[in-house]
Structure I
């Protein structure tokens, strides 16, 4: 072999182990840095928001890019490589996530993998009517809004062709990308289940009324009685009037018919003929007038038998009950005038 080539070969033999050692040291340092970054470094937010949204079917590269816009990532590439080599990138769940400054990249990746999404809540208040409920849903900016004029006309969940009274008052939890319709479906299912449970458990002594009549009566009780203990007694009074074909004369129903939910009721409104004017029409209104509570539904199911046909508010919460119109007029004069 040529002496020059031999010398070069000897030099390469000496250099290669050195390069290999340097490369190994570099890889070890890079690995230590990567693991320290993934497992120990705390995130820093780059905006006022600490919530992060992953949409269904979103590409992992886009997810990392969006994450880098929310929090400061010293090395998005290391995060992406680690996630891909350890199976995180294929198991990310869609939804809304909430992060905090005590989290490390590995904690964030685990939250995304587990689908540990943020749960929000929406409360349907006892006694709300459908208009108040839809306004509250509209003002919840965390819900996806699908209700419009078309869905209001035909797409809302119902009970017996009406959305009024069809939603059980309670707190419902939802996650992104749940919509206003999704919340209504949950509440509608809860109302149907509750009515079915009452029937299955024989919890109603009033077997004559169908469930929808019970729901309608319960909505009247929800608006008429502030004291739960009086609900069953008022339920009995309404039943007495229904049996005698006496008009119910319930202001709350009149209010519903003329869409006056907050202002004092006018004499002209009491005379206006709507399907809900219980002064001018006999029987129950055609639909519920509000979302009744469980207590109101139970009271509608279990009216207290009495000789009372009239009641008047004493203090805004309790009522005076009368057997005759003469006695009732005296009570009205005493407590209202």
Structure II
């Protein structure tokens, strides 16, 4: 029988603490064992209550969310989910992920209203998934610095014209590890869908670009899909490809299709890559909840392309890669620290 997971809720708003407790209590697998009003209070509550997972606000008196995550990870690794307002705390949320938080949920409002109930289903699913993560897979206290470059063996010339990556929970940390390892002369473009709330992707792209050898940017309508460039789909819009009359490929952004669970969707990106590039596609499905990427991987495989999945041992959440593996669509299962090398070798 599945054990009930213990949750600690941290927020400086008494109203939010009450509502989040009520939301999480809807699940028979979660028990809110306590609340804290700021990071300093939370450090003491963790010692007293021994929670399995934590939800944490960012802007709080005495000790904010980023400092709490940093300090808690020094003491003991625990899965921490950030709850924040994108317009006010986007940079803080990304900093919290850098120091050890595993995921975040965007609050619909900073006000004490029932509008916060809109995130109930998302919050429950993410807290349940986080509570099941083995502590050995939780992110390091700081982003691990990767090796300077991949080992450049002679690649299979012309095997792939584009690399497309799908990633979710644990993605911000994983990409900041893998992307800086890829060399400037990679020779093909890279396109990425990562599940993030609106308001974060541009800032995240700017952060990764500081250490990347490739040009890592948030995709804009009409951006050329060219070697040396990494396009990150903006939150809230699907990323697909269009071939112009001149034969070049450009990025296209659209809210359609509307029926997908995620926007942007890995499935939509992968299908477009298969339709545009045929067999010359490498799809990579990495850490994340759910099954986004499974259907898209089937499109790539049907056209003769390749699919790599991140191995269970290094995934923060082995959901998306597992779905692809169990469907029999993965050509290789690769640990995170070997992913950049594997991508280079197939190019």
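Taken together, the values in this text are just the output of simple stated rules run on the coordinates, not laboratory data. If you're wondering where the values come from, they're calculated on a predicted model, not measured in any experiment. Cβ atoms are built from the backbone, for glycine too; each structure is taken alone.
Just a few scattered comments:
- For the structures shown (I, II), FRET efficiency 1/(1 + (r/R0)^6) of positions 75 and 123 (r between Cβ atoms, R0 = 30 Å, to 0.05) is largest in II.
- Structure from which -16000 was derived, helix-only ellipticity at 222 nm (-39500 (n - 2.57) for each DSSP H run of 4 or more, over all residues; to 500), options I, II: I
- Comparison of I, II - label where mean count of other Cβ atoms within 10 Å over residues 259-266 is highest: II
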